[in-house]
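Peer 1: Each structure below appears as structure tokens.
Nothing in this text is a laboratory measurement; each read-out follows from the coordinates by a stated rule. Note that the structure is predicted; figures quoted are calculated from it, not measured. Cβ atoms are built from the backbone, for glycine too; each structure is taken alone.
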Structure P
Amino acid sequence: MTTGGSDGTGGEAMVARLDAELRIELADLEARALLRRRRRVDGTQGPRIELDGRRVLCLSSNNYLGLADDPRLIEAAGAALLAQGASGASSPLISGHMAAHAELEELAAEWLGSEAAVVFGSGYHANIGTIGALTGPNDAVFSDVLNHASLIDGCRLSRATVRIFRHRDVDHLDELLRATPARRRLIVTDSIFSMDGDAAPLDEIVELAERNGAHVMIDEAHAVGVFGDDGSGLANALGLGARIAIRMGTLGKGLGSYGAFVAGSRALIDVLVNRARAYVFSTALPPAVVAAATAAIGIARAERERRARLWANARALHGALRAAGLRVEPLSSPIVPLILGSAERALAVSARMLEAGVFSPAIRPPTVPEGTARIRLTPLATHSSEEIATAARVIVEAAREIID
């Protein structure tokens, strides 16, 4: 087959053609106010960050407990770096399962009250790996329509029959369960939904699953460290931990590090270690990252006042925005979404906020449904009450300027 001249011009033409097509796609995104650009952060992640060379209040991270720059995590990471090196160097089933990983898995299992746990490279890896390892063509997965993208993709990649139920609608879920026979039926849901901050009706879902012979998997990414007397998540806070077969928790949000874990029975974890492709075929997390997460769990369990400050800050911010007449949903978690409607309006409010020194970018489709673009506000435990008051004032002024 002839693909071009011997001077390579045919290949160069194809490269140029792809580039031109991609530029058209980017222009279309920009025209619809949906183009995203990265900003550079220098220094550590905390209540204030150095953003593109400017110090600003940050209300956009998932560093809920403010642990990302905690000296104890940094010290733990440094010690592991010196003792175990910079990399896992291999997949866990070859030589990558190191002392740091084993310690974290034992601690995570004990924290959640499970028999065992396994550490994944990310929450995304954990979700696609777990769903794919547990279900296949003869099975069915039932997924909340507003589940995180990693759960959605895990369902798609599993090759199981996928049934989508309306957000938090247990009656709809019940209908789908009764109408969908399968060898194994798995219900998957976030416990706290990342963009709305609302909670899944876990008690009703668990009861429904038990009546219908189904299993439950929950993503506790935005609940670990945040809910429960010891921070072990929403399921434990509700007394449901022992009735939920599969619980995933991330290490890179409330715990200030990176990676994720899945907790459950010993048999579940052994199956994931053998069958979860995202685990089997990925290099293990660096020991320093894992050691930081291990230190974070200890802090999250011991320092209950951190959660108290986080919730106090969330209530203060939510209350100020609601008192100003802005559209915020009832507070179910420390996530406070300010709903603005159009992508253009959300971008404009975010830009005004940044001009005044408060950073929280616009969240637009496809991350959220059309017509629900928003500013997703996430106060931290380490924000002072004065910083929360300042942020609230800036947000209210910016929103009124654009909306009015």
Structure Q
Amino acid sequence: MPEPADAGTETDTGAAVPLTAPREGTPAPVATSTQLDEVVARFAAGTGPVALDAERASGYRYSQRAYLVQLRRAGAGTALVDPLPLPDLSALDAAIAEAEWVLHAASQDLACLAELGLRPRRLFDTELAARLAGFERVGLAALTEQLLGFSLEKHHSAADWSSRPLPESWLTYAALDVELLVDLRDALDSELDRQGKSGWAAEEFAALVRNGARPPRVRAEPWRRTSGIHRVRGARAQARVRSLWYARDQIASRRDAAPGRVLPDSAIVAAAELDPKDEKTLLTLPGFGGRSVRRLARTWLAALDDARQLPDDALPVSPTVEGPPPPHRWAERDPVAAGRLARCREVVVGTAAARRLPAENLITPDSIRRLAWQPPEEITDETVAETLRTMGAREWQLGLLLPALTEALRTPAA
């Protein structure tokens, strides 16, 4: 099995072997309770870690639910489970509860798996492991090629997995995503052990188990993330963005369609800037030419009229920014804090480079900004560590950064 000669470097593994079909063939999707019972029995009798993956329909559907779940385990083979007719997979969860679950980029899948009743007690994230080991390319296909010598095609990754029936080529692609995942886990585990980073990975994986299945944080004003909103000037125009955004969101939720497929962000921004009063003018704007968008012209005009009728005290106001200001404003707002931030960043970047891992995996940039902006009143290793723990820092991270970070927080003598 090819290995990186040095962490974080690419190695010449020769011509990779294309992996085009699972070793036992592509299984048919499990879609009945009887078929699920058989899979549960197989996986309960299997041995070793369980490879898992899930396919969503991002860009096509409003929800982030799973539309296919893939599993593989020694002695059990591969199973593809269709969660549309089988939305409760708690029996499968119980069958593999004691096993280590292996996922790639687990944070992307844990929430949708939890909706089906699948929650790991122990896991190994191959993407996160690769980051900690210092690999530059951490995609599944890149790692499989570099470490195992097999190439995977990823051309169905952005497919509409909510469609039925799923084409055979898609099912093969899905099965191959878990075909070598345990082998990849073993290769990365050996590399982490070689580098003395196994303990770091264990802490990170435990944090994923604790936090990974939590639903995403609901933003107070999600409409402010409309692409291109920075071009919209004035509270009244921003009210038009807000009104159109919520009108679109209601339709997208009802249809279970991705909001951008109902009305693109660019159309919302164009309408907010021009404020059209009639259908003819509205339909001349970019993004309003499609048939389905034109059919909703009255809805968009009503949303614009709602914004037009708002009293001034109901218009959007600049949001209250929690935490420190943008770093580029620190020198003007608080030069002392700006100095602390520069020194803290130097510690983080230097430590990360010495340990051959990304700086953002050593400590989150937001944690460093908050610490530098408002450090503890008494700056000691203990108070700095406690502050960072409240932000989610792990013990291995603190072990690497203290006391250098503590010293960086202290104002240099004049």
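Peer 1: Given a computed value of 19.1 for Kirkwood radius over Cα pairs in Å, for residues 148-355 alone, which structure among P, Q does it belong to?
Peer 2: Going label by label, the one that fits is P.
Peer 1: Comparing P, Q, where is relative contact order in percent (Cα under 8 Å, 6 or more apart) highest?
Peer 2: Details: P: 21; Q: 16.
Answer by largest value of relative contact order in percent (Cα under 8 Å, 6 or more apart): P.
Peer 1: Here's another thing I want to ask about it. When you work out mean projected area of the Cα convex hull in nm², for residues 124-235 alone for each of the structures P, Q, which one comes out largest?
Peer 2: Q
Peer 1: Thinking of P, Q, which structure, once distance in nm of label points 7 Å out along Cα→Cβ at positions 116 and 244 is computed, gives back 2.1?
Peer 2: It was calculated from structure P.
Peer 1: Let me ask you something else. If you work out Cα Rg over 2.2 N^0.38 Å for P, Q, which one comes out largest?
Peer 2: Greatest value across P, Q: structure Q.
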